[in-house]
Structure I
Amino acid sequence: MDTRIIIFWILGSVLIFLGSLIAGSVDPSALGATTGGVILSYTISFILILLGGMFWISAAMYLTEEEERAHS
């Protein structure tokens, strides 16, 4: 297996973990939390989760193409 695939899986996992960690830690009712800060936190976490998913999808597509080439 190609090491790039493993790196993509790990990067995707880390990004999704960080995104869900940020999203789970946001407390809009906390003292000093502004609406802009809460929206920014949710936006950053959403982008991180999307990027992690893109890494996973890229790895899956690469593996599928490699499997198709091997069977040809």
Structure II
Amino acid sequence: MLLEIRLFATFRHRRFKTKQMELPVGFLLGNLLKKLDISIKNVGILLVNGKHSDKETRLIDGDVVAIFPVVGGG
């Protein structure tokens, strides 16, 4: 299946901004994070097709995944 992956802020460093990826059908969002070497503890927001998701979300062909880091500040 073909997905579009969008990374934001610090996740783009040494990775990419937007990328098409071919993955097996039913791939879990948590496994995608592992594949991208992104720890779930550093993730602030996970969206699949604009809807909040979690690491247990099963991906399907054509999904658009957006991954945002935790934001700090004060």
Structure III
Amino acid sequence: MLAIRLPEALEKRLDALAKATGRTKSYYAREAIEEHLDDLEDIYIAEKALEDIRAGRAEVIDSEEMWKRLGLED
């Protein structure tokens, strides 16, 4: 179970949408989370990778080397 506090303006918008559509506020909160969770996870992974690159903890290769390692060079 998840309980969240929303700013009053956002709560009013969510309430109005729920009433207008006959859905629950929980339904729309769940939909919003599902819609954006993939993006948030991708952002976290990208930020972590960039941090690792900047700290020298990750190997960076150019595209020629990538194709070579994949066995796809010409």
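Just checking, which of I, II, III has the largest value of FRET efficiency 1/(1 + (r/R0)^6) of positions 31 and 63 (r between Cβ atoms, R0 = 41 Å, to 0.05)?
II
From which structure (I, II, III) was Kirkwood radius over Cα pairs in Å calculated, if the value obtained is 12.3?
II
Among the shown structures I, II, III, from which was the value -2500 of helix-only ellipticity at 222 nm (-39500 (n - 2.57) for each DSSP H run of 4 or more, over all residues; to 500) calculated?
Derived from the structure labelled II.
Bear in mind these aren't lab numbers, they're just calculated from the coordinates by the rules spelled out. Everything quoted here is computed from the prediction, not taken from an experiment. Cβ atoms are built from the backbone, for glycine too; each structure is taken alone.
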